[in-house]
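Listed below are the structures to be examined.
Rule-based calculations on the coordinates, nothing more; no lab input. Keep in mind that what you see is a predicted model, and the values were worked out from it rather than measured. Cβ atoms are built from the backbone, for glycine too; each structure is taken alone.
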Structure P
């Protein structure tokens, strides 16, 4: 809701979070030089529309995924129809997605430019 009611404040918050994450990844890599990957979890971008994603998601994710590592792993198991076509542009190269989409749908949305994993329903304990 705040994306619509207070966008300036949301941009400030997202800037603070993104800068912190970039710095945190750098600190980890400094202390563990063999690290050659990153994992970011963000389901929230799956719950906003295209216009809001382009303004409030894409630029901040790009900033974070601009890290110089080989593996750029993103977990988003919320609806990803809107955001996933932009994942290659963001720099994401490994995606863990949820069960609501098929492998072929996500391959199409990402133009088959990302390694995909996930889409496995959790165990139902016999009550599916």
Structure Q
């Protein structure tokens, strides 16, 4: 786990979970702000760029973290999650394995997302859709 300078974790009302599996990488760039109730789980790689803001109760995971069938099966493969610099996640956003948000992307509250965006995009709705930058 790598935590940059000036990172702010605000877990006063509800705890924050930062979890890594063996050999996994979790990186928080400088000036990242994480609000209460956020859960980040990395079995391979989750990278959060400088000056990103994660709203309350967001969840970010690079793996489904469950067994496929029975107790003898391994969890499915992991796919890295990346937030480039200055990304903003509204409250209760869920980023699934493979999500890659371009610089300055804004994700509206409650969105569930697993795709890639260009810089400056906005992600909205249920199901999620990407609005191109102006």
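By the measure distance in nm of label points 7 Å out along Cα→Cβ at positions 39 and 119, tell me the structure among P, Q with the highest figure. Working shown, then result.
Working: P: 2.1; Q: 3.4.
Between P, Q, the highest calculated value is found for Q.
Comparing relative contact order in percent (Cα under 8 Å, 6 or more apart) across P, Q, which is largest? Walk me through the numbers on the way to the answer.
Numbers: P: 21; Q: 16.
That would be structure P.
Supply the structure label, taken from P, Q, corresponding to Cα extents along the principal axes in Å with the calculated value 43, 43, 32. It would help to have the intermediate numbers written out before the result.
Working: P: 43, 43, 32; Q: 49, 32, 25.
Of the structures listed, the value fits P.
On distance in nm of label points 7 Å out along Cα→Cβ at positions 7 and 47, which of the structures labelled P, Q is highest?
Details: P: 2.1; Q: 1.5.
Evaluating distance in nm of label points 7 Å out along Cα→Cβ at positions 7 and 47 on every structure, the highest lands on P.
Computing distance in nm of label points 7 Å out along Cα→Cβ at positions 23 and 87 for each of P, Q, which one ends up highest? It would help to have the intermediate numbers written out before the result.
Working: P: 3.0; Q: 2.4.
Result for distance in nm of label points 7 Å out along Cα→Cβ at positions 23 and 87 over P, Q: largest is P.
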Fill in: Identity of the structure behind 0 (criterion: helix-only ellipticity at 222 nm (-39500 (n - 2.57) for each DSSP H run of 4 or more, over all residues; to 500), calculated), options P, Q
Q
